[in-house]
1. Kindly point out which one of I, II the value 0.6 was derived from, the read-out being distance in nm of label points 7 Å out along Cα→Cβ at positions 82 and 98.
2. Check the numbers for percent of Cα pairs over 35 Å apart across I, II and tell me which is largest.
3. Among the shown structures I, II, from which was the value 1.8 of distance in nm of label points 7 Å out along Cα→Cβ at positions 114 and 146 calculated?
4. So if we calculate mean count of other Cβ atoms within 10 Å over residues 162-169 for every structure here (I, II), which label has the highest result?
5. For distance in nm of label points 7 Å out along Cα→Cβ at positions 34 and 138, which of I, II scores largest?
6. Can you rank I, II by relative contact order in percent (Cα under 8 Å, 6 or more apart) and just name the one with the largest value?
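Here, each number is a calculation from the coordinates, and none is a lab measurement. Computed from a predicted model, the values in this text were never measured in an experiment. Cβ atoms are built from the backbone, for glycine too; each structure is taken alone.
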Structure I
Amino acid sequence: MTPRVRLAVIGVGHLGRHHARIAAALDGVEFVAAVDLKEDRAAAAVAGTGARAITDARDVLDAVDAVVVAVPTAEHLNVARPFLERGVHVLVEKPMASNLADADALIDLAARGGATLAVGHTERFNPAIQAALPLLKTPRFIEVHRLSGFPERSLDIDVVFDVMIHDLDLMLAIERTEVVSVDAIGVPVLTPKVDIANVRLKFASGCIANVTASRISKDQVRKVRFFQPDMYVSVDYAAQELEVWRLSPQPGGRPAIEGGPVKVERDEPLRRELADFVEAIQQRRAPLVTGADGRRALALATRVNEAMGQ
């Protein structure tokens, strides 16, 4: 039998508490501890699981095979470093770091320690996206709207690094050619950082992507549309719904437009993400979203901010 992966979650705030909930029930995992500077928050995350509530990550260094790092972005490197140095596998939440130097350090530490490094871009694990990906061969235009209300959580990063980076990562996974131009505008509204942004990306293939992200909208919208020759693909991230429409030639007549909703087996993307991380460790394979993938998304997000003058 494959040994269970002993896992701790470091940082059990807005997102980390969900990692802890999933880890406690995930096949192949022994949930060891929730670590948080706030003792009551750590205790709440392990209630009923048998795992320990801990306030200092150093206390689990010798007790785990893997950790999820869900602390504020600026602390990702500091928290992950001692684990990677010991060869402990790390899933670090997105964005993987607050700058490219820290991202490079994480990748280097993982390589030297022989550890798996995964990055938490959950939309890659969205069942509707995973169903759509095999269809996306030659997209020519991609349009994304990711709009939400002001979040009730810590905001140490702007909207590009906070939420748009999910879509930037997805663009890079689909369109593998170089980004040759970036035009962007961003506006700080409720915080000193940019809260709403729009970016237009042009790839070497000629594909254009128009991406809008907002955390100050009264509407909740998370949708992406792909246009390629003879096909239109629409994904609702939140509802996990997929529609596919094709141009079908008709003998002796005008082409017909055929298609409609495609059945999607719904699942929690975060559960799939954590399961992939555990399986990557057990099978000694690369995770779906690697450290290199996380760095590419971070590099593009950095270009977007530079184009906005940030």
Structure II
Amino acid sequence: MSTCATKQPLPNPESIKALAIDLDGTMLAPGAELSERTARTLKLCARRGLRIVIATGRATEAAEPFRETLGITGPMVYYNGAVVVDTPERKVLNTILMDIKAAEFCLDLAREMGVYCQIYFPDGISLDGEKGSYISLLAERNSAELDMYHKHTGILAGLVDLKEALAYPGLPGCIKTMFLAEPEVLAVLRPKLEAHFGNNAYIAQSHRTYLEVMNVKASKGYGLQFVMNHYSLKKEEVIAFGDEENDLPMFKVSGFSAAPSSAKDTVRDAADLIIGSNAEDGLAAFLEEFFQLQ
């Protein structure tokens, strides 16, 4: 096989029932494009009877175009595991919220350091203050980071005073807080978050310029385990694919893990297998060979 196992032998293809796959940097090629080859291969996997579980830091609506293209259904893991949604109905099956005070600390730190910060709200607060049964993304200032995130995900944050939004009566918490900045800025910011929260928050980099803070119980691993329980899947029946540190928790709950050669060093070190990079359709190449797809 053209890939290189790093820790344990490849599982028996007949024993695998589900594939948990990260989007950006893993399933998607550079530029957040789903290649024809990868789409075709995953459709063949689904026809074979494999459950394809998207596990992403993206919001539901930002991942929906890819799910629709693949034609896959069932529970998917969004917001780094803070939300599990049954598709295509978009019924929320599980949500783990971060405490409002934790979000307030993140906001205060962002203001102090001049770093762009955005927050996802459940039962979102609209710009006119009305509540609704949706998830909304809010930020405080128009900036290059806001535009960059919009271009990357298709989601444009609404602009409000986040302090006022966090004080909205009855707000149960937030889904996640995200800082957007260059890696060298995030490298300064992260220790401040870790010093404040200790082990009481889940802090993960999901993109070279994204640093996210969530409830300590939230992770792609938690979300994937929820889906595995939903389908009564055993650990050894699942392969997880990812390239960033936010993918590491799902490596732990799956029986086998794979990372593209373009993944972070720490992720490659943790993976059982290194496949080709996302720019080379590494995911598709591995699946075609592993399952002998035609």
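1. For distance in nm of label points 7 Å out along Cα→Cβ at positions 82 and 98, the value 0.6 is produced by structure II.
2. On the way: I: 22; II: 16.
Between I, II, the highest calculated value is found for I.
3. Working: I: 3.6; II: 1.8.
This figure was derived from II.
4. Numbers: I: 25.0; II: 14.9.
Top value of mean count of other Cβ atoms within 10 Å over residues 162-169, among I, II, belongs to structure I.
5. I
6. Values: I: 18; II: 23.
Once relative contact order in percent (Cα under 8 Å, 6 or more apart) is worked out for each structure, II has the highest.
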